[in-house]
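Chemist: The next part holds the structures, each set out as structure tokens.
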Structure P
């Protein structure tokens with residue numbers, strides 16, 4: 001008997017921004033055949049340092065996306081970030097729109113394409129900039145740069161390399177329907193294959209009920225573009241937003257960057273920051289991070305290891321004994337599994353599955369966990385808030401739109 005099989009959907013996107021010292025353990029995970037997600041974001045300042053990682057990722061079918069760091073190059077705080085002055089398209093002062101007009105913009109696009117080609121990257125972020133208003137001068141320049149980048153890729157035989165467009169804006173603008181409409185009209189004719197949302201402030205720690213409700217509504221309005229939406233620096237709340245169809249992918253750093261906060265970019269810091277902080281352990285049952293010392297105290301309390309230690313032997317073979325020393329691998333594995341689980345669930349069932357399979361149990365577990373470790377009180381309140389907001393949305397919007405999955409494919413236009 002012939003059976004008709006349901007076609008396999010493209011996967012939801014799970015992107016990791018690779019830090020300077022993340023390449024070694026990520027390469028080991030790839031060599032071991034472990035899931036690191038669907039894509040890795042490449043820092044051009046680490047082009048030589050990370051080149052072997054890009055080779056291995058390409059062999060494993062993991063997307064690698066070049067970030068031109070255009071936000072860094074055009075903001076007072078961004079210019080202070082490591083490696084930015086040494087980029088081939090860098091400068092000694094923040095870029096302004098006139099710096100990238102005409103031939104200067106064409107030269108930047110050519111330099112980006114050279115690096116994409118040399119490293120074998122499978123995608124590139126458009127060199128876009130922060131938009132203060134809907135008629136910001138950067139908007140026209142960014143459109144020209146994006147169109148020029150597509151032409152330069154095509155001339156160099158890289159016709160299958162998609163361009164992802166970072167929309168970098170304040171949340172109060174993104175939540176305004178008139179502002180979004182103007183932006184959509186501007187973006188619609190551009191040769192972009194996905195829209196990456198870098199919305200300030202928004203993410204796991206800034207996703208109160210009003211912000212979350214407005215972000216959901218704004219994303220559903222942006223679905224009219226017909227392009228996948230990827231939430232940058234959204235963190236754990238991004239997983240919920242994918243479950244509810246708002247996003248087709250998420251991006252974060254490795255145990256960092258779970259919230260978009262552009263304040264350090266938009267103004268020059270009064271003083272430089274210190275070194276790295278304490279390792280953060282991902283408590284995947286709660287979708288939350290906890291500093292290592294506090295996690296150790298928590299898990300030494302009765303019943304807490306059974307509730308919150310990693311029991312996944314494919315991740316931490318010896319349980320909690322492995323997690324502190326492999327906390328980055330633990331996070332990457334668990335986040336990849338969260339997204340893969342959603343991808344394997346039919347889109348119309350994802351919201352209910354997320355509520356019942358993760359959010360309700362997590363908010364219940366957080367009550368006892370916060371009693372054992374007061375630092376988790378904010379996590380308990382956050383989960384309760386998400387539970388109320390997402391639950392109400394499922395009731396009020398049972399038939400909502402869905403972002404296409406961020407599957408790393410060119411969006412082909414009909415003639």
Structure Q
């Protein structure tokens with residue numbers, strides 16, 4: 001049975017300039033949002049009723065789930081909570097729609113955690129990103145979430161236009177001062193076709209410098225580490241007991257089901273077969289497929305009109321045993337816990353002991369991995385030059 005659930009809510013008050021996610025600007029109170037929330041409830045209940053779910057974690061992401069409004073968000077959280085009472089139930093929020101009544105309703109409905117998209121506590125940087133909120137509102141809403149009893153995470157970005165070391169460090173220090181238990185730090189990526197790319201090309205915004213990215217991530221590690229938030233994944237820092245269990249599921253090969261526009265799932269063969277019984281339009285798997293990655297291709301309107309899982313359309317990518325274990329090696333190398341004995345033994349069995357041992361030895365020699373007890377964990381260089389660590393591990397699948 002599937003232990004983790006992701007629900008995608010594609011509504012935002014305004015699309016940020018850097019955004020290439022599945023989201024759309026939507027006005028407060030738009031009837032489409034209530035209908036969409038009700039559709040997700042039907043789909044979740046259908047999956048649970050069919051015996052697909054044994055939830056340990058659930059995550060409502062977006063977009064901006066808090067755009068649904070206090071009652072609609074609470075209804076969706078309560079639906080998920082009623083499907084097995086997952087021990088961790090997170091919803092994402094932006095400061096401009098995280099009202100006191102929204103926080104209270106989410107807590108009452110069963111939410112345990114909130115992840116707030118702050119990105120920066122500098123107003124010039126927030127304007128460059130096209131964010132709706134300002135730094136004063138961000139501080140206020142994070143503080144309100146902290147005192148509510150929810151576990152609180154916030155997102156920060158480095159590499160923002162106009163950002164310098166003198167503005168990046170204060171954003172990190174502000175996050176610490178607000179008492180959050182978890183911080184995620186991401187370098188800004190300017191994706192093709194986004195408003196930010198067009199503005200940078202036109203000279204309306206300065207292009208961020210790639211040269212400072214490593215320094216910024218080092219600054220994050222120093223500031224957050226000094227405050228007791230340990231780095232447990234390349235972009236994630238947490239106080240003891242505050243790691244995000246849902247995200248760890250993604251990085252450790254736990255099956256998850258995604259529902260909503262463009263939502264992704266990762267299923268083992270057995271769970272895929274059970275889902276296939278509910279969704280006959282899914283393709284049959286090849287005989288050597290061990291893992292399937294699915295992405296919902298139904299539009300927002302089609303999801304609203306879906307009366308069951310069978311009405312959804314999916315795109316399916318199949319991974320064989322070699323690809324699955326190579327993927328797990330690559331993802332494990334993103335985490336401080338590293339590549340453990342059980343995964344290493346499985347990799348040797350599937351990929352060949354000589355090939356695996358030689359690749360690990362090479363990555364140790366290059367300074368990307370180091371022995372950490374019985375595991376191989378990323379070094380400081382491995383954190384900073386991730387693609388040079390992850391790529392060779394993934395390449396084992398095709399060698």
Structure R
């Protein structure tokens with residue numbers, strides 16, 4: 001059954017127009033549920049003939065969004081129009097299933113739900129005359145994202161640790177899902193697993209140099225999944241490195257070709273400062289599916305890496321957005337069977353909504369999903385975003401062209 005809510009009105013229109021004997025009562029309930037405005041309600045009341053009233057109700061509902069379908073179904077039930085309600089019921093269920101698919105009510109989602117989501121392709125823009133595309137694409141206040149390959153995504157996925165830290169096998173699922181997502185969003189993905197603290201920085205510095213040579217990236221994205229503590233990320237050698245020293249690899253000073261271009265950073269790691277020994281905790285964990293704390297800090301520390309002052313004529317933090325799985329001082333979580341709460345939410349949200357929403361709005365959706373999660377011990381978290389972007393960011397999936405002539 002298609003979840004196109006307007007189809008429900010088209011398929012049932014003749015039956016509703018000929019069978020609804022009390023349109024005023026239905027219109028009143030639609031007004032009470034705030035589907036109809038005062039003006040809409042008055043328009044219906046001023047019509048004398050019942051069939052004309054019903055036609056007007058259906059015409060007005062076409063402009064009131066998908067919530068109007070469920071409201072009309074309920075209004076039919078409340079006004080003893082059970083046969084008419086029965087005709088709408090399959091469509092109401094289809095819309096609800098579609099809503100649950102694009103934003104599940106429970107988090108983390110079930111394995112079955114994730115499998116369904118992963119089999120769906122990224123929704124792409126097909127109508128270049130859509131209001132979103134016309135108003136945002138190519139505008140000076142929007143980052144230019146239009147090449148067949150937008151740029152590069154660098155994934156650091158630390159799974160197997162050489163020390164007291166717990167391995168993170170569930171992160172492999174995240175890395176695979178993120179790779180597929182960003183390839184569908186027109187990026188080249190470079191993934192590195194199990195890097196030491198020094199190797200993480202060396203990898204990113206080398207890739208920044210390569211970006212400068214190529215000079216064609218419209219955007220750079222960095223994804224880090226590891227253990228963490230506060231502002232630090234741990235390599236598989238259990239030594240910490242400041243996140244800033246990693247993101248600075250893509251500053252305008254270190255990568256001049258990215259000047260004025262968006263740099264997005266997504267971090268899956270704990271940010272708590274708990275220094276307790278982790279070995280005893282690891283021994284208590286079972287092999288059953290569970291929500292785990294996605295970081296325990298090592299007792300090893302290194303001096304903070306401080307990047308030199310940027311001499312490029314721009315602020316070194318300009319055009320960066322950093323999204324964390326959890327606020328500083330708290331824990332991030334992952335699930336054995338479906339991966340981390342945060343990265344799962346990114347894949348889920350970007351896949352279904354990147355074609356229609358700006359990045360900050362996408363991340364509000366991500367945070368809403370992460371905030372629904374709760375461990376067996378009722379522990380929760382929320383994501384955190386720090387943005388220095390100076391323009392709007394849209395992925396524009398499916399679009400590869402210069403500014404259209406319609407502008």
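Coordinate-derived values only; no laboratory data. Nothing here was measured: the structure is a model prediction, and the numbers come from that model. Cβ atoms are built from the backbone, for glycine too; each structure is taken alone.
Chemist: Work out which structure the value 19.4 belongs to, where mean count of other Cβ atoms within 10 Å over residues 25-32 was derived from one of P, Q, R. Before the final figure, lay out each step's value.
Modeler: Details: P: 15.9; Q: 12.0; R: 19.4.
Comparing all candidates, it corresponds to R.
Chemist: If mean projected area of the Cα convex hull in nm², for residues 113-176 alone computes to 7.7, which of P, Q, R did it come from? Before the final figure, lay out each step's value.
Modeler: Values: P: 4.7; Q: 3.9; R: 7.7.
Label of the source structure: R.
Chemist: Comparing mean projected area of the Cα convex hull in nm² across P, Q, R, which is largest? Numbers along the way, then the final one.
Modeler: Details: P: 22.3; Q: 19.1; R: 23.5.
Answer by largest value of mean projected area of the Cα convex hull in nm²: R.
Chemist: Identify which of structures P, Q, R gives the largest calculated value of distance in nm of label points 7 Å out along Cα→Cβ at positions 209 and 385. Mind dumping the intermediate values first?
Modeler: Numbers: P: 1.1; Q: 2.1; R: 3.5.
Ranking P, Q, R on distance in nm of label points 7 Å out along Cα→Cβ at positions 209 and 385, first place is R.
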